[in-house]
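Here, each number is a calculation from the coordinates, and none is a lab measurement. Computed from a predicted model, the values in this text were never measured in an experiment. Cβ atoms are built from the backbone, for glycine too; each structure is taken alone.
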Structure 1
Amino acid sequence: MAGANSLTSKVAIIGKRNDENVIDYTFGQVSITSKVVDWTGNCGNLSSAVGLFAAGEGLVPVEEPFTKVCVFNTNTKKNIYITMPASDGKIEENGDMVIPGVPFPGAPFLVEFEDPSGSVTQKLLPTGHPVDFLEIPGVGNFHYSLVDAANPVVFLRAEELGLEGIELPEAIEKRTDKLEMIEAVRSRVCVQMGLAETPAEATRLSPAIPKIGFVTKAKPYVTPDGKTVGEGQVDLVARLASMQKMHRAYMVTGAICTAVASRIEGTVVWDATRDATGTAEKVRIGQPYGPMEVSLTMNNREDGLKFERAGVWRTARKIMDGVVFVPADQI
């Protein structure tokens with residue numbers, strides 16, 4: 001779709017695994033500033049559409065009243081289960097579910113990520129700590145939590161960025177000093193993860209992973225639509241960035257990582273969450289367009305908290321169909 005926005009500059013490669021009722025899905029984040037495709041992580045919003053595409057292309061049978069598709073994300077080596085309503089031999093696309101930030105209502109699709117921990121690094125806490133400290137001369141001092149669940153995300157305290165935490169993405173992007181500060185942290189953590197050798201290389205070659213964002217305690221804010229979200233409607237307020245741009249709403253994998261981080265004692269997200277008991281099954285994230293709910297299935301074990309599944313409700317619809325011709329010498 002392009003459009004000079006990280007939300008719409010993506011690619012999904014879909015195929016059916018031989019002799020198995022499993023769909024293989026590979027995600028690529030396409031840079032809008034350079035000839036780079038980042039294949040490291042996953043995209044939750046695209047994951048939501050994989051089931052619809054697979055059914056529409058005849059890769060999986062349509063079952064009524066619900067079709068459940070098992071999707072294997074080759075980037076993270078994780079299973080995703082998508083449950084979609086179906087009737088008259090087709091997946092229902094039309095419905096009344098409204099997703100904040102999505103222009104059209106649609107049928108409710110349940111998207112569940114199985115065992116989301118360690119999607120890229122094989123560790124829930126890649127540094128081994130719920131919170132770390134980073135001092136960047138000339139930039140600032142930052143407490144951050146690196147959590148890897150569905151996608152690795154670096155979480156910062158909004159206040160340490162000189163922000164209230166309720167700013168809208170467009171307002172933050174007008175403050176280039178804040179974007180540079182956020183990328184200064186992200187690129188250095190990327191080096192710590194072993195994805196690049198220098199911060200400059202991290203910005204150039206791994207612009208999408210890790211994601212980064214900031215959180216603050218629940219407080220009222222106004223959405224881009226002019227609606228007020230009350231303090232009691234959310235458990236915390238959060239914003240995310242990807243590809244050196246602010247995400248206009250909130251990425252699904254980022255929401256799952258945020259919810260998981262809110263249940264890990266000591267993280268920056270845990271500190272900001274209204275109910276950080278570690279037992280609540282649902283987390284309400286105050287994203288720019290309104291509350292986003294994530295459900296968690298957890299087990300308290302002797303060796304720590306185990307996250308078995310994380311789910312969100314999404315909508316998906318077919319937008320267009322066509323063919324792109326690429327010169328043979330460019331493939």
Structure 2
Amino acid sequence: MTTFLTSQDVASLFGIDDYIAAVENVYRQAGEGNTMMISRIKVDSRERRGFLKILPAALWADDVAGIHAYTGGGGSGFLRIILLFDTGSGNLQAIIESDRIGWLVPGAASAVATKYLAGKNARVLGMFGSGRQARSQLLALSRVCDLSLIKVFSPQKDHRTQYCEDMKKTLGLNMIAADSPAEAATGSHIISIATNTNDPVIDGNAIEPGTHINAIGAHDPARRELDSVCVRRGKVFVDSRDRALKEEGALIIPMAEGLFGPDHIRAELGEVVAGSREGRTDDREITLFFSGAIAPEYIAVAAAIYRKARERNVGVELPLGKDKQIPPSLYVKKRGPPS
């Protein structure tokens with residue numbers, strides 16, 4: 001049997017602290033070499049009105065593999081779903097609606113990065129963006145930092161003002177709608193950027209020593225949220241080297257300019273969480289975390305949600321099975337260890 005979980009089921013089973021714990025755990029697994037992933041597979045429609053994107057991963061310690069698939073570009077927006085498999089039996093364990101997961105996982109990843117890379121006394125957050133991902137960022141960051149002030153900038157004043165009102169009601173934090181990028185960045189110990197911009201949102205020369213920056217909104221070779229000066233000044237960490245060197249315009253563009261090479265990436269976040277590579281080493285370093293949504297994050301969260309669903313008897317059981325009239329495959333055999 002296969003368990004089907006709706007977004008409402010997911011919301012009843014998993015809170016933001018659960019997301020952060022699952023994402024931190026899978027980064028540790030990745031740093032220890034216990035995960036496998038394939039970079040985002042993109043399939044555009046012929047007229048480029050819509051797309052399908054697929055993110056596969058396996059978590060060896062948990063004996064699970066999965067696919068996070070999502071569509072977009074049509075009139076109804078995005079559809080997101082995760083298929084979770086047991087790698088021991090080959091069974092499809094769960095089909096999970098993942099719109100909520102897709103919303104909260106990027107915030108959880110930034111929270112983990114901030115926990116390991118920000119300064120010890122980081123309390124002031126500069127938030128760039130006021131959409132749903134900016135809300136996810138603040139929900140998660142408020143769980144790992146004792147935030148005393150959040151300064152919010154987005155181009156439309158009414159949007160940033162509404163964001164401040166909503167998040168103050170939700171979290172009870174001190175919120176200010178900033179009138180300029182400089183106001184949001186100045187004096188901030190942490191900066192999180194969750195925008196749909198094509199161009200840098202901050203002057204890299206204005207970033208203060210000791211700042212930690214999470215950049216999550218521009219995983220496209222032609223787009224970037226941070227300029228070349230900022231990236232060259234910063235100590236760069238990524239969710240995945242392979243993904244970042246294929247998708248992260250903030251790295252690809254300055255590398256094309258000859259400002260630095262791939263070795264400017266100091267480490268993957270998993271290596272820092274696992275303790276095999278250093279993160280921040282002094283209070284004046286500028287640390288940058290580039291996050292573009294990688295498959296292990298989603299599969300780890302889906303596996304943890306599925307386990308809770310089984311414990312609490314949540315979800316609908318679907319009688320998916322094999323057609324017994326079809327002859328068995330030649331490949332249904334016990335395989336030996338890899339040669």
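A few comments on the model shown:
- Percent of Cα pairs over 39 Å apart - highest-scoring structure of 1, 2: 2
- Parent structure of the calculated result 20.2, given that mean count of other Cβ atoms within 10 Å over residues 108-115 is the read-out and 1, 2 the choices: 1
- Test item: Rg and Dmax of the Cα atoms in Å, for residues 172-259 alone calculated as 14.5, 44, pick one of 1, 2: 1
- Identity of the structure behind 2, 10, 19, 22, 20, 11, 5, 4, 4, 3, 1, 0 (criterion: P(r) over Cα pairs in 5 Å bins from 0, in percent, for residues 84-227 alone, calculated), options 1, 2: 2
- A value of -10500 for helix-only ellipticity at 222 nm (-39500 (n - 2.57) for each DSSP H run of 4 or more, over all residues; to 500), calculated from one of 1, 2, originates in structure 2.
- Ranking 1, 2 by relative contact order in percent (Cα under 8 Å, 6 or more apart), the structure that comes out highest: 2
- Given 3.3 for distance in nm of label points 7 Å out along Cα→Cβ at positions 28 and 180, calculated: source structure among 1, 2: 1
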